[in-house]
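The structures considered in this document are given below.
Bear in mind that the values in this text are calculations on the coordinates, not laboratory data. None of the values given here were measured: they were computed from a predicted structure. Cβ atoms are built from the backbone, for glycine too; each structure is taken alone.
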Structure 1
Amino acid sequence: MFSNWKPENDSQKPIYEQLADYFKALIKDGSIVDGYKLPSQRDLCNILDVSRPTISKVFELLDYEHLIRIEAKKRAVINIRKDTEEYNPINWTQYSESSFHIDNSLLYKDYNIIRSEKNLINLFECYFGHDLHPYEPLQEAFSYLSKDLAAIDHRTCFDVRGILSLRRAICDHLRGDGIDVTPSQVLICNSLENAYMTIFEATLNLSSACYIEEESIFHADNYLRFIKIPLDNEGMIPMELRKRIKGKKSGMLFIDSDYAMPTGIIHSKERRKELLKISYEHQLPIVECPAVRDCWHTHPPYPSLKAMDRYENVIYIFSLARPFMNPLLTAIIAPEAVMPSLISVKLVHDEYTDIMSQLLLENLLSKGIYSGYMNGIRPQIINKCSETDAIVRKHFDGIGTWQKPDSGVSFRVNFDFDISRVFKEILSDGILVYPPEVFGSSRNFLWFNYVGLDMDLLDETLGRVASHIKKYAPR
């Protein structure tokens with residue numbers, strides 16, 4: 001049956017996507033029906049004259065779209081379901097036409113004032129300390145700018161989306177994560193906060209629901225109607241999300257799929273598939289904000305939701321690891337349909353993203369400086385994590401519980417009593433940490449960054465924090 005297939009050599013699609021489209025066409029016209037058992041992968045290789053990895057990729061695509069089910073010995077069975085045709089692209093026009101634009105400049109004022117206090121010991125940020133700070137990589141990136149200063153002047157009149165060379169560099173970088181986009185789908189913003197506020201204003205109205213992890217750093221922005229979704233050890237619970245979506249007309253899912261702050265949970269690959277399935281079924285756009293995706297320890301993270309998205313239902317926020325966010329440039333990766341609305345909001349609220357900062361970021365990406373540095377310091381992050389685990393054991397054993405993280409640059413200690421009263425004391429003692437209420441739910445954990453200080457200072461600081469918390473421990 002399948003011997004009539006021929007690859008289209010002039011097509012821009014890879015062979016495995018062409019083959020997947022071929023099988024979809026056979027399903028659609030009734031040539032193969034529900035329950036039909038496809039030949040084995042080995043037999044299909046011979047029939048279609050393609051490699052085994054190609055067939056494996058075809059099966060993965062068809063399985064992801066629920067068009068086949070894999071049985072014993074990796075035999076694939078056609079699986080035709082009515083709801084398969086209900087997976088539609090998001091109607092972005094409907095979202096952007098009903099959106100709202102407001103000034104958010106005061107939302108971060110208090111945080112920024114307190115963060116600028118030089119006398120505070122900062123456990124608040126996900127920045128690296130002096131021993132891991134990328135001074136040399138940044139100097140290397142700057143050196144490329146100094147060699148081409150004359151040319152910079154000719155690039156200052158750039159597209160509002162950001163200079164083309166930077167947007168191309170971001171596309172090339174994301175391709176390594178399985179995200180295939182064009183420069184026209186990239187919008188440069190001046191900060192991570194500005195990026196997600198731009199998305200919210202361009203796509204949600206004040207009556208819309210924003211579904212978010214039950215514990216999330218983004219609950220600090222309380223002007224939106226956040227609906228909290230519980231998590232388990234695989235991530236956001238699909239059944240709970242479905243319950244809260246039921247009967248509601250519009251909304252958006254905002255998710256940190258990698259090392260979700262402050263839980264540290266990494267969404268499993270299957271859980272990511274489930275969330276995408278819900279997005280397709282309910283016309284629910286997803287905003288994915290993997291703030292520290294590159295800070296993995298021993299195993300790279302699973303493919304992002306954006307990389308797995310077949311219908312352009314996901315908006316992706318791209319940024320470098322925090323120590324490189326100097327300047328704090330961030331990129332929104334969005335479907336073409338929603339880009340005009342995003343640009344409109346950017347023109348109203350975004351601060352100027354200067355040419356030097358954009359060229360610096362371009363060089364960090366295009367010259368491989370950023371990737372090389374992150375890979376080089378990974379062993380040091382792992383070592384610091386182990387040393388921090390020993391320090392936490394020294395000061396919190398008996399009053400708190402924790403699990404040594406295997407990703408990210410943050411640590412979490414849980415308590416079986418309310419510690420919310422202690423945070424004013426900790427701040428008065430010159431130590432800056434996130435108070436639990438910022439995260440929208442729990443008031444019984446301490447969450448801090450462990451790579452911003454040297455280990456001796458971290459030991460001393462956590463000892464002081466523990467002494468405050470012990471005063472409130474049940475006796």
Structure 2
Amino acid sequence: MRFNSLAFLAFLPLFAAGYWLASGRVRLWFMLVASLFFYAWWDWRFVFLLLFSSVADFALGILLENEQEDRRRHRLIALSIAVNLGLLGFFKYFNFFVASAADLCRSLGLPASERTLHIVLPVGISFYVFKTMSYTIDVYRRTEKAERDLLRFTTFVVFFPELVAGPIVRASRMLPQLRRDHRFRFEQMVSGLTLVASGYVRKVAIADSIAPLVDIRFAHPEAHNALSLLLGVYLYAFQIYCDFSGYSSIAIGLARIFGFDFGINFDRPYFSRSFSEFWTRWHISLSSWLRDYLYIPLGGNRGGRWATIRNLFITMLLGGLWHGASWTFVAWGALHGIYLVAQRLLAPIWNRVTGALRIPALASNAFLVFLIFHLTCLAWIFFRASSFANAWQVLSGIISVHGPQLAGIDNRGRIVKCTLMVAIMLAFEAVAFLPKQRKAVFATTEGEKVTVSAHPLEASPALRLVFIAACIWVVLIFGSFSGNNFIYFQF
């Protein structure tokens with residue numbers, strides 16, 4: 001069930017009524033059954049896979065906590081990781097690895113028989129597998145107590161707002177919140193609705209309006225000139241941002257309405273001045289997951305420069321592969337790995353040069369934001385392209401400039417409309433950087449406190465209500481109601 005569907009608009013008030021009327025374990029049962037119904041709306045058969053993953057890690061968590069012998073604990077955590085990655089590997093990567101192996105054999109002149117299965121990718125499997133796997137790893141590390149209530153644990157795994165596309169809410173954040181009943185609070189509801197409304201604007205009004213402009217350029221790059229293709233790349237950068245941050249805002253806002261705190265998942269990433277900063281602002285729940293369960297266990301930055309470079313690169317390669325079973329995603333991850341490595345090597349030189357030349361901080365920061373955004377756009381080409389050949393067509397088309405450019409751009413009216421909406425969104429985000437803005441404190445998934453600039457809307461419920469009304473108006477007037485899937489549903 002999609003957040004931007006009529007079915008969900010009917011589901012939500014029914015869920016809210018049942019949720020607020022119930023309490024205690026009845027409420028947990030209601031949340032569980034309703035969330036399973038939400039997931040089954042897409043394909044009921046994969047509900048059993050979801051329940052299997054939940055029960056398996058629930059049982060392994062208890063075994064890990066009870067077991068004292070290190071060797072047996074190593075085997076149990078290895079089993080948990082094998083089960084989780086086995087599910088992910090089979091459903092998401094089986095055909096990819098078979099096809100890649102066959103291509104390699106043929107390139108070496110060896111006979112190869114490519115036999116693939118008709119495997120349907122379960123929606124949200126990348127998210128709920130990472131969520132349950134992080135739980136068992138935390139129990140193994142003894143930083144999290146094993147949950148002894150199967151109903152509560154399963155509800156944590158399947159709670160519908162973050163089930164199919166995140167954010168990846170860890171057990172340490174969510175399970176304590178499921179141990180108490182949340183009371184209805186008007187201010188909390190208005191705050192949640194503010195996030196929901198802004199999420200629908202990003203998805204329905206901006207991302208879905210941009211989508212056809214991007215699709216036609218990547219589908220037929222040979223039919224577009226350099227400027228048109230470059231506009232397509234810029235538009236895709238904001239399509240994927242508005243699409244995914246829109247989903248995250250809706251999910252976090254829905255949770256807040258019902259009393260749950262999911263943290264934050266996006267924090268104005270296109271204002272980043274470095275790639276390390278970008279990854280603290282983009283898909284925060286995934287980047288922090290990769291840091292805590294992959295980068296740091298690999299050694300992090302503890303083994304010297306070259307070990308750090310290796311660990312960064314491996315983390316970003318696997319982060320790219322997590323997004324999809326395609327070598328273009330691996331290339332996207334590799335580019336970000338190169339960016340992070342280059343930043344580590346060149347940042348000290350940049351700081352010395354700007355200091356020696358006494359370049360104003362404002363000018364230096366503006367240049368860095370410009371540079372990081374454009375390098376990010378370069379990587380987005382591989383993320384969006386259907387193949388390396390398609391990516392090369394787009395890149396070569398941008399590089400080759402022949403004749404007048406403006407005359408060859410189609411749908412100029414829609415491009416202007418989308419550009420204006422993106423500009424307004426960016427201006428709205430930039431307000432939070434003003435030095436006089438009130439600060440808000442958020443808890444990270446690790447339990448640390450992070451202080452960020454709060455938007456003026458955070459100050460007044462009345463302003464929030466006005467903002468919600470404005471968002472509804474924008475969605476109704478400028479929204480695209482084609483019912484497009486959220487981009488991250490495919491991951």
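Comparing structures 1, 2 by Rg/Rh (Cα atoms, Kirkwood Rh), which one has the largest value? Could you put the intermediate results ahead of the total?
Details: 1: 0.99; 2: 0.96.
Biggest value here belongs to 1.
To which of 1, 2 does the computed value 0.10 (FRET efficiency 1/(1 + (r/R0)^6) of positions 34 and 306 (r between Cβ atoms, R0 = 35 Å, to 0.05)) belong?
Details: 1: 0.65; 2: 0.10.
Computed on structure 2.
The value -21500 for helix-only ellipticity at 222 nm (-39500 (n - 2.57) for each DSSP H run of 4 or more, over all residues; to 500) was derived from one model only; which of 1, 2 is it?
2
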